[in-house]
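The next part holds the structures, each set out as C-alpha cells.
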Structure 1
Amino acid sequence: MATYRLASGWNQCLPRRQPHPPLGENLNVDVVIIGAGFTGIACANRWQALDPNAKIVLIDASEIGEGNPGRNSGFLLEIALAEDADPSNLSTMAEANRLTRAAMGTLSDAVSMFGDPSDLHRAGTYRAAASDVGLSSLAKYETFLKAAGLTYRRLSASELKQELGTDFYQAGLYSPDCYLAQPAAVIRALASTLPKTVQVYENTQALSVTPFAGAWRVQTPNGRLTCQKVVLANNAFATQLGFARSRMAAIYTYAGLTGPLSQRKLAELGSNPDWGLLPTHRFGSTLRRTHDGRLLIRSLHDYEKEREVSSIERALKLRLQRRFPQLNPIEFESIWGGAVGFTLNGGLVWGELEPSLYASCGCNGGGTVKGTLLGQLLAEHALGYEVPDVLALFGDASWMPPEPFRTVGFHATSLWQGWQGRHER
C-alpha cells in the first residue's frame, strides 16, 4: 500500500490540485493499469494510441504528485547511473542510452505543453567523492564516460567549493546528460497528457489482483475492476499484491527540503545557482540546490518499512551541516520518505509475469526517464508489437533469498557497505 507517514515536500511546494475521485463502482474494462506514475502514465498513453478503442482504467493508491513519482530527488538521467556503468559492455549501454534519450524527449515535450519550463531543465549533474572509496568509484565512472565518448569535466576540491559552496568533497565530475526536475510538477504535467478516454481513479488502492473466469479481477476498497489485461506499474508495491516477491524488495530512503534561503546564505553557496549532486557510493547523500533557492538532501536506507520521523530529521540535518557548516542552523521545511523497488542485481521485473498480467517494476532508484521508456515498451509488448530486448539491455532481476535470510542479509550488507562508505554520508 503506497501510503506514507509524511507528505511529499515537492508536492507541498505546489498549489493544491483537485484529484480524480476514487473508484466507487464495479466496472468491466479491457485494461487496468495499477500505478499512475511515470511508467503507468506512459503505458496508458501508448496503449491508447495503439488501440484507441480499448477501455483503459488507471488507478493509484495515492494522489498524482503525492505518490512515489513526486518523492524522488528530481534527477532525470539520459545515461547510465554510476553503479550501472559498464565500460566492457559499451554497445549495450549505447543502445540503452539512445532509447532513454528518446523517452526523455517525451517527458520534455509534455512539460513544455502542460507545465512550467522551470520545472524541468537540462542542468547536468555532479558526482563527487569525499574519501578514497568514493574516489575509486569516481575513477571507474570516468573510465566509462571516456570509453563511451560522453562529455564530462573533472573538478578539483577547490573548483567544487567555488561552484557549490562546499569543501566536503575531494574531487568530482560534471556530466551534462541529466535534467533536473520538480518531480511533483513533472508528474502532474504528464498526467495532463492522458487522453480523456483513459479513466483515472486516484486514492484507489489495489487490494488484490486475482484470476477470474479467464480474465483478471482487481479489488479496491469501494469497487471492483474486471479486465482482460492487467499492468503492474506500482514498482515496489507489486510485492504486496503477491507478485515478484522472490525478486524485489522495498527500500525506503528519506529527503529533507529547506525553505527558500536568504540572499546572504545563498551568497555562501557557490557560483552555480541550480545544481544536483549524486554520491559515488550507494550509501552517500544526494544533494540539490533549486532555482528558487532551496537545498535538498536525500539519504538513509531502510528495509521494507519507514523509520521514525525524529531520527530522520536528526540524521539528515547532520549530513547537510557537514557539507555546509556555514549555513548553521539549518531548518527543513519538509521531510519525507519514499520507497524504491530494489533488486539484488539491479535488473528489472519486466514483461508478462502470468498470462495477460504484465509488469514493469524494480527501478532501483532510476524510475523516471527509464520508467517512461519501459511503460511505452510494455504497452507495445502487450499488444503484440516487436520491441527491443528490454531484459538484455537493462538486466533481469535475479532471485532473492526468502525471509528471514533476506532481512538478515540486507542488514549485514548495509552495515558493511555503510562502514565502507561512512565518509561519503
Structure 2
Amino acid sequence: MSREKIYFKTFGCRTNLYDSQVMKSALKDYDITENEAEADVVVINSCTVTNGADSNVRNYISKLEKTTSPKIYLTGCGAHTKGEELLKEGRVAGVFGQSEKTQINKLLSRPDGFYEIGDLQFVDEAVVGEFIGKSRAFIKIQEGCNFRCSYCIIPYVRGDARSLDESRIIEQITKLAANGFGEFILTGTNLGSYGVDTKSSLAKLLKKISYVRGVRRIRLGSIEPIQVTEEFKELLDEPWLEKHLHIALQHTSPKMLKLMNRRNVYNQDRELFSFLQEKGFAIGTDFITGHPGETQEIWQEAVENLKNIHLTHLHAFTYSKRDGTPSATLKPQINGKTAKERLHEIEAIVQEKNYAFRKSQTRPLVVLIESFKEGYYHGYDQFFNQIKVKSSIDLVGNWLEITDYEVKPECNYAVFEA
C-alpha cells in the first residue's frame, strides 16, 4: 500500500522555517513532497504577525479547497489566534501548537478533529541533522519575547523569552557540519535575548559554535540595538561572523519609537550604526510605515534620520492592524495609500545606499552558492548581498571567493570557471 504524501506550506519567519524542518524530521509514516499538487495532506505552518498574515492563511486554505482538496492541518502562530475558529468551521482537520510539533506523526494519525494547542513555556529539544533541499542550515536558539512593542502580537502567541539548551544547539550544529553544512543561520523570536534566563549570552554561544569543526560562517537573524553589548562587539572582527547584521529599529523618529513602546533610542542607534560601519559591516533593519500617529511631520523627521544612518538592507512593511494590541486602538490611523508611498520612499533610499556600499567594496566576496535558476547560480556574499554567477560547472553548495565581478543596481554579477 502506497504511503500518503505530505506537503508543508510555511508562512512567516525563519523560526517557522526551522519548525517545519523539525516536523519533517519527526515524520515516519508519510512521504514528504515538494509538489503541492500531489499532496494528500498539507500542513500549514502559519504566521499571525498581522491581520493580513491571518488572511493569507485563509486565502491559501480557500485555494486548496478549490483545487486539490487535501486533508489540511494548522500549526504555527496562527494556531493560537485562528485555529479554533478554522477547526469549528471544518476547514482544517486538526490544529496543534509549536510545542506539539515533534508529535506530528501521532497527531496526524488521529481519526477525529483535534485542537492540541500545547503550552507557551515549552523549550524546544528537537535536534535536526539534515535540511531538505538547503545548502545552509537554520538553527533555532531561543523562543518567545519579553518585549511588549505596542503593535506586536507575537509575545502572546510565542510566550516569554526562553533559551534552548546550549548543548543541544552545539550537538545539532556538529551533526549538520558533519553532513556538509558550512553556513549556519541562528534564529529565534527575539534572538538577542538568548541566555537571559540561563546566565549565558548570545556572544558566549557564538564563541562555542565557532569552535565546531566545519563551521565557516555564522549568520544572525534580527537582533535589537540594546543587544549589541560590549561582549558582542568583541566578536566583530572574527572571520566566521557574517559581515552583515540585521538590527531592528522599526522607526527613526523618537516620537514614533515612544508610541511603539520601543526600547531603542535614535541617537544611540545612529552611534551604533556608525561604529559598525567603521568595522566594515553591512546593516539591515526592520521598519514599519503608517503606524497610527505617524504624522507628516514625524515622517519627514524619520526620513532625514534614516538618511543619516548607515543602512544597506531593509525589511520594511506598512502597518497592519493586529487585533488585541495597544496600537490597534491608537489614533489617528494612517491611510493605507500614504503608508505604501512612505514605504516606497525609504526602500528607494536604502536601495541607493546598498548600491553605493557594493561599489565601495575592495575585499573579495566570499559566496555560498545556494541554487540555480534562469541561467545563473545564485548565492549570497559575506555582506548578505546577492550575486548571480554564470558557469559551465555545477556550483550549488560550493563556496567561492570572487574578486572580479560587475556591480549593477539590482545585484552583483560574475563569471566563474574552474
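Bear in mind these aren't lab numbers, they're just calculated from the coordinates by the rules spelled out. Treat the numbers as computed from the prediction; the structure is a model and nothing was measured. Cβ atoms are built from the backbone, for glycine too; each structure is taken alone.
Miscellaneous remarks
- Label whose coordinates, when Kirkwood radius over Cα pairs in Å, for residues 94-341 alone is calculated, return 19.9 (choices 1, 2): 2
- Look at distance in nm of label points 7 Å out along Cα→Cβ at positions 158 and 318 for each of 1, 2: the largest one is in 1.
- Identity of the structure behind 16.9 (criterion: mean count of other Cβ atoms within 10 Å over residues 174-181, calculated), options 1, 2: 2
- When relative contact order in percent (Cα under 8 Å, 6 or more apart) is computed for each of 1, 2, the largest belongs to: 1
- Structure from which 60, 60, 46 was derived, Cα extents along the principal axes in Å, options 1, 2: 2
- Ranked by mean count of other Cβ atoms within 10 Å over residues 14-21, structures 1, 2 are led by 2, which has the greatest value.
- Structure (1, 2) behind the derived value 56, 42, 34 of Cα extents along the principal axes in Å, for residues 206-397 alone: 2
- Here log10 I(q)/I(0) by the Debye sum over Cα atoms at q = 0.14 Å⁻¹, for residues 286-357 alone was derived from just one of the structures 1, 2, and that gives -0.45; the source is 2.
- log10 I(q)/I(0) by the Debye sum over Cα atoms at q = 0.17 Å⁻¹, for residues 22-117 alone from the coordinates reads -0.71; which among 1, 2: 2
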